[in-house]
Each structure stands twice: as C-alpha cells, then as structure tokens.
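These are the structures in question, set out in turn.
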Structure I
C-alpha cells in the first residue's frame, strides 16, 4: 500500500503519525489542476507502480471487507460505473463532441440511468501496470485541456465540474481503446446513498462511505438492511472488543507519566489497566526473569499467577513497563523475554506492542542521570559517564533496532508500533491516547516525577553512591538537596565532548539507519547541541565544598553520614569507594 499526500495542511503531521504507526508507506506528490479531484491522476506517475502487475487506485474513504485481488480481471481496466448519471448522457456527449471523439457504448448505472462505459466512479480503479504509462499521459492531457477550456465550463453546470477527472478517465480509455470491465456494485458500494437495488447483496467487497462515518471512526449505516449486517461485521473487525496493548518503553520516554495517566483515567477511558493494583508496574516484566535483580523488591506472585490473572476478554487491556525493554538486553534475559511473555498469553491474543524512541544523545545521558540519581544498587551506579556508555553499549541498551526487531519477530510482522518520543510540544500522554482512537481531553498533570539536576550534582551523587552509607539516604533524602544545589550552580556544562559524541555517532549509525529505513523515524545526531556548554572533565574542589556547606545548613544529619562514610571508606580496597571517600574527606576533616 502506498499513500500519496498532497496538501501540507494543519492535519499533515497527524496523518503522517498515523501512517508511520501503521507501517504504511507514503510519499508527497504535487497537486494537479483543481488541486483536489485530479490528484488521482498524479499517482500514476509514481515509480513504485512499475514494480507490480496491477495498480488499484482508490480514495481514502474506502473500506475493504475482502481480498479482491483474485476477483479482478487481470488484463482489463476496471471500475464500477457511476451510481447516478453524473453528468447526464447528453452532457457527456457534448464533452466528447468537443474533444472530437466517437461515443463509447452505453451501460446502465446502479440507479437505472444510462452512461458511457468507462465512466467509472473514481473511488476505485484497477489498471494493468503495462497500460499505466499511456493512460497517465492521455488522462493528464485531456484533463488539462478541459480544465483550461472556457468551453468545458459552458458544457457542464458548475456543480458537475468536480467530475472532471472521471470524465477525462473515460475519454482517455476511449482514445486508447483500452479493454474495459465494469465491476458490479459489490466492488464500490456507496453507503451514503439510498439506492433501490432489486437483487440480493450477499457480499460487499468494497464499501465507499464518503462522509457516512461515526465520530468514533466506525462505518455509518446504509439504507439497505443486508448491507448493514455486513457493516456491523466490518466495524466489529476493525474495532475489536478484545485488544491487548503492551507498552515496553523505552526508558526515559515518559513511561511514568503514561502509567500515572492509566492509573488515574483507565475507567474514564474504558480500558483495563491491571497494574493499578500491583505494588509496581515493573513486576509484570520482572516476574518473567529467571533471576530477578537484587534491587527489585520481592515479587509475591509467580509470572504464571500474574498473567493468568489478566482479564484479556471483553475490552481493551493495557500493560506498561519500560522493564520489558531493559530486560530484553544482554544485561538480563536478552532476547528470551518476548518469547517468555508470549508463552503466558493465549494463542488467540495478538498484542499491539508500543515503543517510544528518543534521540540517542538525549536517551544515553538521561538514562545515566536517572541511574545515578535514583539507584544505589550495583557497580554501574559508581561508573563515570564514559564507563557507563561503554558498559551499556556492550549490553545493547542503545541498539533500538536489535531489540525492537526481536519483539516483532516473536509477535509477528506489524505487531510493533514504533513512535518517536515527543520531546517538544506534544504531551506523551496525549500521544499514547491515540492508541485508543480517543478524543477525550484529560487534565494535564505538570508534576514531573523525575526532576533534572545539573551535571555537577549528578557527579556528586555518583561519588556519594560509592560511600558506605544507607541506601535510603542515597535514594530519597538527598534528592531535594541535590535539586536545590543544582539551582544555585549557574554554569552550564556540556553533556558530551566532541570526541565522545563522534564515537557514539559511529557506533550507532547502522542502528539509526535501520530504524529510519524500516519505521520511517528519523533520530537526531545533533553533535553541536550535545556538546553545547563548557566541557566537563572532573568535579572541582569548589563544587564539593559548596555542596557540603549547603548540607550543613539544610540537613546536618546527612552531612554527618557522609563524614562517617568518608572516614570508613578511605581505606577501602574498592577503588570507587576509596576515591569518593578521599574527595569528601579533604573538606570534612
């Protein structure tokens, strides 16, 4: 499927996001003549058409209920004749007289009128690809001639000018003497019209609904009871009552905000969010691991118990955990996690996997910052930034494509919906709501769970992580003081130096290209932005001194804890601990 886009209007990005999320290829083409109805002509100029045996041109207000490929005539140009005589046969004859053409044979329309064969409704044309070049040239030439002619405007009433492309198509087929095959009504059924049909309509293959659709996106009813039964089946298929959406992260793309929104508004949205009743949403991912990480609180239920308790019937169920992504890296279970998850789901459930991607430089630095701020549980928390990048690159954390493509190989082609993290403007929760075809406006929560702190504050926290002091102090008590310290430091240090930034670009170039090619998402490598500010080399004595002075005034108990930790840690045989202790001991005495 290839979608052609013309106007770059206010809905452009909404449409592009939809096409990207549903893996539909698209390209921009220039508008033609009236800039509206004649644009279908321009589609025949697409080079992609030559790769296939047959081309089906159709409007966007078409719903297919069946695979029509084998039901179409292979060697003929086909379409369904117009429903009404638009324009009437006398007006058509005048146009053909003006063009100097003999009349095609006539044929009855669905409403019992008469028109020329080849005067097909523009909602659907099928064309053998070897006929496309000649048809394109003739169709375009006739349309241009009629559009620019004052005579044409005299031959037809103004309200009939919108049929210019259909009339030109009919005339081009006559000039080229193309083999034509009129399709029955079942291949382009207009649900917005009240047609009196005197025969059974057992199977509608193509619905042409025009403006006859509901606010929720479902097809509107027609005037025909037989057709309405089929429309009901279509709506049930398109809008499945049972759906599972699995949000797998990635980390640092607003997962906490999404989960908070789901907890607060799941009932209003009419969806089921089972993690609302779990102690932590990440248990739903961690329970699948053969061995849970030491820093994870005890999971009281087995993975069997957790997943058997999920109600995957009668509605939309959403589970969300960035740990699905993290635990798919080599650091944990690697590529085994999606397979383990699949075994816990009924074979009839085909989940929709949603994943957000953030520009590499932002993702790497933000991930490092969060690990230093919010954890104190393993050796990686005392690694400096450069060591962290080396270690986590080895584990595959930054190789989006490898992880995503494995999830897709487990759950099937088209199962993963890849989105770019909306860093600016659009709210992540609003973006996530598009998965539910939801038009509800929710109250915005501006309370950010993860507060940014300065480069210096991150380095201070990294040193404190290495000290032998309580994890409660490291994880919670220090946070507001680190934030206050950040506010007092006005110097803006760069996140990266150019050498490191260039190395990252080189390491992840293939991953970036693969993401762009397969998912049509462009991830930035903005080195200038990443390296903006004064280069950061090592935490200065001045910075440490100012932080400790702030501690004395804000919370003397934390100051004393760091003092004791520095005294006991200076003789440690673990280098990070000894180094951190020595940096603080110089000022504590």
Structure II
C-alpha cells in the first residue's frame, strides 16, 4: 500500500464505492497509487485496491513504463487474493474486451458475421474472427435436416444466443435472422395479395385437409374442398409435393397472415346451368370415382359429380358390393334419373341402359308354365328364386308342400339349389312373381277317393303321435288319423303304450272327406267279429261312414278343438 495517506471520503462517495460492482474478466480504468519491488498497487474505485505484477509494465529491457498517478486499463483476473485485494492483469485486457463486447452484443441483439468452418457433432463450428462459436444444426436454416455441405465456408449474419466467459463458450443462431427476413417478406407479400389474383406457387406439403403452397415467401392453404369440383379422395391424385400449380387467391387475412387458395375456381362451376345440359332419361357417359356400401359415385366429362344407388346398378339382386363389379376410373353409360341444381345432386341408373328383364315378362313366363329356378335366399316365409338374371320370384312356404302341418319346409333347401317350379302369378307393376313347387307334382288329394274307400283294409307306418291319436302316412303328403278311441277297447290310457312312431300297423278306412282333406282310420274295427265294427254303421250317399250314435264324431271334434287350442298344430276343420 502507498505511504501516502488516503483522502477522506464523503458518505456519498463511500456508498457509491460500496455499490460499485466488478466481475471477473471486466476491463476497468485505474490509477497507479504505489509502485513496489514486485507489484503495482492500482486504485480501480472498488472497496479494495488491486495489485498487478510489475513486469507487466516493463519493456524487454526491464524498464518501468509507468509512474505513480498514471491512469491504466487493466482486467480483473481474480476478485481477491490472500490479502483480500483484487488481482489485476494488463495482458488479458484485449481478451476481456472481446468477451465484454460479445456479452454486450448478446444483450442488445446485435448481429455478428461469421463463417461456417466445419461440421461437428450436433451442429457446426463458426469463426467469428475474435473467437470460435457453436451453431446448432437446428439453428442453421428454417427447414429440418439441413444439408451440411451446403453451408460449409458460407458467411452469414448470426445472433448470439449464449455467452459463457468462464468456459470460453459462445452459441450462435441463424434462425432469428432468417425468421426476421421471412416475416418482412411475408408482411410485404401479404399486403400485395388481393382476392381474385391468379398466381403460380410450389406445393410444399400435403395434409389430410389440403395442401400448403409457397407463393414467393408466403404460404397459402389450398383446402381439399377447393381442389376439384368433384369428390377428392386422395389429394396426391391431383397435386404432388414439389410441383408447380396455378391457383386463385380466395381470401386474404392480413392480420393473421393467412391466405386461402383455390384450384377448382380456375375452371367453370359445372353446376351452373347443369339442368339445361342434363335432363331426366338422358344417356350420359360417366366415370366411377368412389365406392360406398350403398352405391357408387360417378362424374361426368364436365366434372359434375353424381350418384348411382346400388339398386340402380344391376337388375340382379345378387349384387352386394359395387366394388365386386366396378373399378375406380372405369367408364360406364348411365341414365339420368333426376337432377337438383339447388342441392347440387344428380342421380344416375346404370342398369336402365340395359333391357329390363321385366319387359314382356308375362309373355315369356305365362301363368301355369313350369320353369327351372335357382334359390338365392332362404327366409322364414319361403324361398326367393332367380328365374333369370335380374328376375326373381317368391316360393311361399304354403306352396312348397301339400302337407300344411310342416312348419319349416325351407330347412330342407339351400341357396344355389335349382328346382322345377310353376308360375302361379305375376304382378308387373309391383314386380312380383309367385312360384309354386307343390303344384308341379299335382295335388295328391285329387285321386284320394279312387284310392281309399271306406271299409278298405290297409297297412301303413305311424308317423307321429298327438294327444288325441296317431297319424299314419298313407303316401307322400297324405295322412290318415287313427283316433285313440279307434285303437283298442278299452281306450289306452297312454297312447305311447299302444303305438310308437315308425310302427307298422294294419287298419281299416272308416271315412274319406276330400273337401276337408280328412281320412279316418281304425284298428279296433279289424278286431270285431267277422272283421266288422262292433257298432252298426251305414254309408251315406257321399260314401261317408257315420255311426248311428254319432259318439265318434262328437268325441273326435272335441279332441281336435282341444288340440287346436293347446298345440296350434291342427286347425279345427283339419279333421
């Protein structure tokens, strides 16, 4: 320390001195207050004085170049030594000035020029002239995955984003420079754009809802709905990334910086005066554009989108999916069914371009004719059958079998099976054809009176048991009833104890009623003396056997009524 006594300081000076802050590496101006054998003491206006090696102020011959009272610039090397004094350096002044300048540039946002020298892990090295900086790869351009070779040896303006003097580390970025330039171009460009302008742009990217197009520095959105007047299923069917397209400016939002573009608007709206170009019944060439479960979308040569329902694709009802018979891009002829320009809808029929199978159907298939038909569908109420391509008839379950007691005869039939059926009826207006299977074979009851006569003895097989008796199969679709009172005497308490399905039995015919399709049989009648009934009988003029007492008829009617109510198997008039 100097032997010269320090001047007294005012309270204000003391406070200012205490508040003065110094940092390591900072360059300050101080006054030499003492020259020692090894050190110089310098007052830098801090709460404590600093010291600096004497040799830093000597020439190569060892001559001291300064004296007490000189003002000198020094750099703070250490905040305090073992004696609590600042350690100063003259040699680090230039280096400290560089770091101080870099810190000031960072704080002010001032740009600095640099040359990209080489590619390193995670980015690039940049020569700033006074030091070397690191440029992250994400900060070299506005695009992702930059080409490293493109930037080597290029000189750019950079913004300093980090300065770490202790680690001698500087990080710079080029993105803020590019973003500022881009924003300036955008601002200028967007104020130049006006709705209605037709421009050329480059397709930058495709998204699910459209495409972004670069219009010389500003991006515009080409929405999927504005690409084509027809349906757009795949955007890349119309435009590709990197391609140049001509577009029309639809809307400009200068505040938000958004631009809406249109491609279809460069061609006339096909719906304008469409009702004058297309009329109901007109034949038109169309192209398949899109499939749905219930039909196909098509477009005309002037980009008018229409629809053909699945029922208007083919006369055949076998068609389940339009994609089974058509391909996207396929050309077809279609008939206009209707057009609504207000709703922008037009419906077509493809099948009506072919001759309808219902045309003169009654001449080709007269009622009563026997034909071959194929089962296409099995329903609870009958069978749908294809007579020819697009012509279908219904074989109702009541017309499958003469035996009405068969509940689900269709279980014996399969799709694809071909049968010989009879045309029963045709309704051309409702497009319905009734078919019959049992009518082909003929009604077996037409000759029943010739085959079965009262008093005749026959043998047959028990088919089924009911509460009031057993049914015996006499021939196909013809059954007779053995009432339980006609099985034996006395009447069996349990029918199953006397007869079982499949049993061969011999019986006598008691009565035949073809009107009601009834045949009454009796086993008991065979066991009477001489093979006759134990009760007197008589045959009326219709050949029917009637018991004098009438007990059999009353009992039979009673049991049949009960069977109808409880089982629903027989109608009261069946027997």
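Every number here is computed from the coordinates shown, using simple stated rules; none is lab data. The shown structure was predicted, so the numbers you read here are calculated from the model rather than taken from an experiment. Cβ atoms are built from the backbone, for glycine too; each structure is taken alone.
What to note about this one:
- If helix-only ellipticity at 222 nm (-39500 (n - 2.57) for each DSSP H run of 4 or more, over all residues; to 500) is computed and equals -12500, the structure in I, II: I
- Answer label among I, II for the case where Cα Rg over 2.2 N^0.38 Å, for residues 198-429 alone, calculated from the coordinates, equals 1.22: I
- Which of I, II yields 31.7, 105 [Rg and Dmax of the Cα atoms in Å, calculated]: I
- Label whose coordinates, when distance in nm of label points 7 Å out along Cα→Cβ at positions 206 and 454 is calculated, return 9.0 (choices I, II): II
- Test item: relative contact order in percent (Cα under 8 Å, 6 or more apart) calculated as 5, pick one of I, II: II
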